[in-house]
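Multiple structures are listed underneath, in structure tokens.
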Structure 1
Amino acid sequence: MINRFIKKRGYILLFFAFTVTSASSQDFLKNREVQLLTHWDFLLGNEIPPRVTKYATRNWTPVSVPHTWNAKDVLEKGFEMYKGQGWYKTNLKISPQKGKRYFLRFEGAAIVADVYVNNRLIGEHKGSYTAFIFELTDHLREGNNELKVGVSNAFRMDVAPNDSDLYPSFGGIYRPVTLFTTSNLCISPLDDASTGVYISTPNVGSASATVNIKTLVNYKADDGSEASANVETIIKNREGNIVASAKSMAQNLLSEKTKSVSVQLTVNNPIFWDAKRNPYLYRVIVLLKDEQGKTIDEIAQPLGIRSFFVDANKGFYLNEKKYDLYGTTRHQEWEGLGPALSDANHKTDMYLINELGANMLRLAHYPQAEMMYATGDTTGIVIWAEVPVTPPYRFNFQPYIENTHQQLREMVKQLYNHPSILFWGMQNESHIPANDLAELHKQAKLLDPYRLTTQGDHTSLQERHFITDLVAWNRYYGWYGGKFDDLTTWYNGIKSKFPSLKVGISEYGAGGSISQQEENPKVPDPTAGKFYPEQYQRLYHEETYRRLKKMNGLWCKIIWNTFDFSWENVDRGDRPFINHKGLITHDRKTKKDAFYFYKTQWTNEPVLYLLDRRLVKRSHANTVVAVYTNQPNPTLKVNNKVIKGREYDAELKKYLWKVVLQPGENHIEANVGSKSGRLSDSCKWNLTTQ
């Protein structure tokens with residue numbers, strides 16, 4: 001068992017819980033009349049005509065949204081999991097009122113969604129990972145209104161990702177659905193389902209910061225008349241004090257037209273959003289008022305004032321100070337739930353990533369739940385967000401290429417105001433042609449000139465690697481072939497030829513199954529192997545990170561992956577259809593040894609962890625006990641006997657003792673003192689003799 005530092009850990013947990021719960025995934029809706037649509041009836045099947053009033057005789061099943069129909073079969077059938085149509089229906093009891101507008105917002109439905117109100121198609125959305133919105137105002141009738149949504153995760157050539165080789169395409173309405181109302185005059189929610197408010201900080205200095213705020217105002221008239229409105233823009237500090245404000249007008253608005261209102265404000269002596277060093281947030285509040293001065297709409301958004309750049313030889317800088325970016329990745333799924341996760345699930349993942357000590361998170365390989373970015377804002381975790389351009393890439397197929405641009409546009413607009421996002425990812429291992437990548441990069445810079453574009457790739461150096469602002473590689477030396485030292489050789493080779501190229505590591509990792517243990521692990525077969533000992537995963541991370549720490553020019557160092565996740569087309573390790581590279585198991589119940597290696601490296605929280613705790617069955621009496629700890633002078637007892645003569649690897653923060661086990665059960669106990677109390681950890685091993 002692990003008996004770790006309680007007082008400080010409790011404080012960190014309390015602080016983290018407070019900051020996370022203060023961030024809402026749909027915070028910008030909170031000042032409107034909002035209804036979360038969770039109760040639906042569900043029917044699985046391809047054969048149902050979309051306009052039929054009375055569906056087939058089969059029964060509908062009550063479900064709760066978020067929902068996916070692939071939560072279980074992905075781990076049972078792999079690539080043969082169900083990929084087809086599913087139907088959702090619910091009743092909206094609404095009495096439409098004059099002067100009000102009604103909107104329906106989906107945070108995510110996979111892959112293609114068709115939305116019907118009273119058996120009339122009102123719109124379609126192509127793409128699994130970005131939000132979409134439809135206005136219902138003209139489609140509602142008095143009393144009961146039936147809402148039906150047809151969702152399909154069947155193969156589509158025209159939608160990215162296109163039957164991805166790297167992760168499953170789950171089906172369903174797997175993120176929240178909200179119904180909300182505004183007045184006829186409102187801050188527009190119709191600009192690709194964004195907030196309608198866009199915040200940027202083009203000039204940032206210690207004396208002052210320039211804050212540009214653009215607000216989109218939309219009007220829908222009952223009688224065809226024009227309208228005007230006052231827009232009041234306020235910036236408040238963390239304490240709630242106003243530090244800057246402005247008033248402006250949106251005049252002569254025509255029905256169903258949008259006007260842009262832009263203001264430029266100055267914050268004097270700003271406190272920077274400084275990632276984990278100090279994730280300070282201001283708040284931007286935009287008030288829309290009618291001509292009589294009454295507030296008719298309001299949007300609140302986070303503001304983080306920061307500047308950043310990458311030096312090709314020194315790495316990443318935040319607010320003019322070197323900031324070594326190291327972190328991990330995450331797929332949006334849990335065992336038994338798939339991607340149909342609650343805010344509590346997302347918070348748990350962010351808590352675990354924060355506990356690990358990561359200061360950066362690559363949300364691969366697609367936009368994820370809004371809660372993840374909001375939590376990044378409050379905790380100071382820097383985020384790389386990316387569009388789902390993954391293999392196979394559909395070369396020269398224009399509908400597919402247009403869809404990648406659509407999803408990029410939606411991602412940037414919807415996530416624009418999150419200060420934690422510093423990088424837009426354009427592709428991952430897709431073999432995208434340089435010309436196509438250049439067009440994506442161009443669009444990203446037009447939408448947002450202030451963030452940096454990047455990409456994760458695995459090929460040798462090519463033309464496309466010089467297009468984005470930054471580039472990073474997925475490198476697995478010591479796992480998918482090669483030796484650990486090949487990483488250093490590769491990096492030095494690129495930098496010697498192209499010293500101005502800004503290079504990062506976007507993925508590195510190795511598989512590890514907690515049910516498979518080996519005292520002296522050999523290199524597993526990474527593509528067909530059925531034995532992935534946890535010890536080799538730990539060794540891989542120790543040796544790879546030992547080398548990465550010496551590469552000061554890298555702008556990022558990112559582990560693949562925080563959590564095990566489903567992978568349809570593999571049968572490896574101790575179970576099929578799983579990628580075992582996570583530091584934590586798919587169900588979030590077990591942290592592997594490698595998790596504690598990084599926690600010891602990356603956190604100031606006192607850590608003491610006994611390695612090989614799951615290698616219970618022992619066949620050699622003469623063996624080694626090892627611990628990770630960031631505290632000095634740990635002690636070890638074996639069967640209540642103090643063991644002398646430890647060795648210490650300072651780079652790995654790892655202590656080792658040579659011990660002799662007795663036949664049968666052996667009790668292993670490690671202890672260390674810290675400034676706030678004693679840490680202890682223990683486990684039991686069994687020595688069997690022939």
Structure 2
Amino acid sequence: NTDDGDLFWQGSNFGQGGGGYNGTGQFTPNAWHRIVAAYDEAAGVVTKYVDGIKQDDWTANQGLDNPRRALQQYAILFADGDNDERAEMYVNSVQIREGKLSDAEMVLLGGPDAGGIPSDIDAVSVAGQWDFDAGNLAATVGKPLEYLDGANGVAQGATAFGTTTSFGIPDINGQVANVMQVSGDLNTKIGYKMFHGIAPNGGGTLVNQYTIIFDIYVVPVRGGAASLLQISSLGNTDDGDLFWQGSNFGQGGGGYNGTGAFTPNAWHRVAAAYDEAAGVVTKYVDGIKQDDWTANQGLDNPRRALQQYAILFADGDNDERAQMYVNSVQIRAGKLSDAQLALLGGPSASGIPLVLPASTVTGQWDFNTGTLAATIGKPLEYLDGDTADGIAKAATTFGSTTTLGVDDIDGEPANVLQVTGDLNTKIGYKMFHGIAPNGGGIRVNEYTLIMDVLVHPVRGGAASLLQSSSLGNTDDGDLFWQGNNFGQGGGGYNGTGAFTPNVWHRVAISYDEGAKVPHALKYVDGIYQDDWTANQGLDAPRRTLDTYAILFADGDNDERAQITANSIQIRSGTMSKADLAALGKPTAAGIPIALPPSVKAIRHGDLVTFQVPAWAIGYAVETATSLTSGDWQPVGTVAALTYSLPAQDAQRFFRLRKP
């Protein structure tokens with residue numbers, strides 16, 4: 001400590017030397033802050049964050065083995081060898097990590113907490129995010145956006161920053177939000193360069209696998225389409241490449257398929273997940289699947305695959321633009337799964353989440369659109385085809401519990417599919433599950449099937465829930481309701497008798513045919529029924545799956561019932577007993593895509609700190625003295641990866657609840 005210090009607090013910022021103190025002024029004195037400096041001297045940059053807010057990518061006076069940046073065997077905290085630049089400090093937690101944290105990880109660290117700096121940070125694939133909270137083009141993650149024609153040009157003149165209140169537009173879910181307004185003027189200089197920072201991928205020379213998400217409000221100022229993204233021309237000299245049009249979005253022939261959910265003059269969360277190596281873009285609006293867009297796709301396709309930057313809201317043909325209000329834009333490396341896209345849900349004033357829950361769901365069908373459309377994965381298909389004279393289609397009715405005259409689910413009306421109990425081998429629904437062979441076999445040996453169903457027997461005996469052995473439904477079904485239980489064959493119907501007819505139930509079966517002792521765990525309404533081991537085995541055709549299975553079909557043509565279904569889900573892999581129990585009873589909203597968050601509690605004297613996954617940020621914290629009392633009292637809201645509060649009793653229960 002014989003010379004000047006190398007990292008300083010100064011004037012509500014931090015750094016060192018010329019160009020080192022750039023920031024937002026967030027690091028104010030006499031207040032607690034969480035400060036992060038992430039060094040990569042091989043790349044010549046130090047990325048600085050305060051309380052989860054990006055300050056700067058500090059590039060001045062950096063370099064490999066730079067003595068003022070690179071560490072020796074130890075460094076000295078709060079020391080200054082010049083003996084003239086020191087302050088009184090109060091320190092709650094100090095942490096050092098090997099390697100440079102990503103921008104997204106530093107955002108997740110958030111602000112200070114009494115429990116200290118978290119040791120675990122969720123993995124994040126976000127490469128860029130812009131939330132406009134500072135009233136400029138600054139990035140939450142990654143590089144700032146840039147006006148297409150530079151500072152003080154046409155693009156900047158066409159841009160305004162404010163709030164939903166100041167612009168006189170609707171709030172987002174009742175909350176005021178910071179937004180950027182983009183004019184709908186026809187000018188090829190209007191747009192924003194988005195440097196995404198994603199390396200070429202997918203086996204090509206361009207970025208072929210990525211996901212872009214907008215929280216956006218479109219105001220058409222003329223007929224036709226409005227550009228969301230320009231990809232092919234870095235100078236914006238040709239047509240845009242992703243458009244809003246007629247309450248859908250896409251580009252070109254076959255590109256605008258959707259449900260019409262992307263309505264103008266309303267807030268929406270719009271996601272397009274590109275995989276040009278596979279030739280598909282999966283589109284979601286507000287967590288609702290629109291389409292697997294396959295027209296005009298391909299590796300390194302110039303209208304789909306990214307160069308070093310793309311341009312937001314630009315159209316080089318100068319004829320397809322609209323006024324936009326934007327709350328949040330995010331780009332991720334790689335293609336999000338359908339389950340993750342569904343979990344994104346609708347827009348929020350706080351912006352697009354950086355972390356999404358893990359989910360193994362590969363297929364889900366909730367019948368909210370009165371069709372066989374998928375919430376996740378591929379649509380169901382009528383067994384004998386979608387034709388005017390199709391038997392399966394004629395045996396199917398869509399509606400609500402109210403219109404069909406069946407009981408609501410826990411007091412709430414629900415959208416449902418109802419299939420007759422007629423005896424016909426052509427009645428059923430092909431379920432393309434999208435799970436690769438697993439468990440060491442050539443078929444799908446490890447999977448979990450969950451149904452929210454009401455069974456109405458129309459004759460004695462059993463009723464088929466699943467046909468897995470015959471793709472043509474030419475033999476006996478393979479999973480049946482029978483006598484208030486479910487299963488198949490000798491030893492297959494063990495249970496508590498909880499699966500009663502004419503009542504809504506959540507029925508789950510988790511197959512592990514690759515286990516040392518092949519078995520299937522059965523649950524009804526979160527209650528354990530049996531660990532079914534009879535007639536199981538690797539690649540057993542009556543237990544394992546081919547490329548698809550058939551719902552509610554019976555090739556023997558003697559074991560069917562009228563079934564009303566609210567939600568059907570299939571997951572890759574097995575589920576634990578705890579997770580199956582946590583599924584609980586059926587709900588009108590359908591089967592949850594994500595499992596409840598795992599929470600770690602640590603007690604330090606009189607302080608309890610909960611470590612939570614980043615996707616549970618925003619959840620309410622509630623407490624009770626007894627699990628059976630039902631008297632859960634609010635404590636606060638999770639705002640970061642840790643949540644600390646004083647210990648109150650020798651024993652107390654806590655829970656997280658999604659608001």
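Please treat every number below as a calculation from the coordinates, not as lab data. Not measured: the values here are computed from a predicted model. Cβ atoms are built from the backbone, for glycine too; each structure is taken alone.
So here's what we get for this one:
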read-out: With P(r) over Cα pairs in 10 Å bins from 0, in percent derived as 3, 14, 23, 25, 18, 10, 4, 1, 0, 0, matching label from 1, 2; value: 1
read-out: Per FRET efficiency 1/(1 + (r/R0)^6) of positions 374 and 510 (r between Cβ atoms, R0 = 25 Å, to 0.05), the highest-valued of structures 1, 2; value: 2
read-out: Ranking 1, 2 by distance in nm of label points 7 Å out along Cα→Cβ at positions 430 and 446, the structure that comes out highest; value: 2
read-out: Comparison of 1, 2 by distance in nm of label points 7 Å out along Cα→Cβ at positions 254 and 566 - largest value held by; value: 1
read-out: Structure (1, 2) behind the derived value -1000 of helix-only ellipticity at 222 nm (-39500 (n - 2.57) for each DSSP H run of 4 or more, over all residues; to 500); value: 2
read-out: Structure (1, 2) behind the derived value 5.0 of distance in nm of label points 7 Å out along Cα→Cβ at positions 86 and 198; value: 2
read-out: Structures 1, 2, by FRET efficiency 1/(1 + (r/R0)^6) of positions 470 and 630 (r between Cβ atoms, R0 = 30 Å, to 0.05): label with the highest value; value: 1
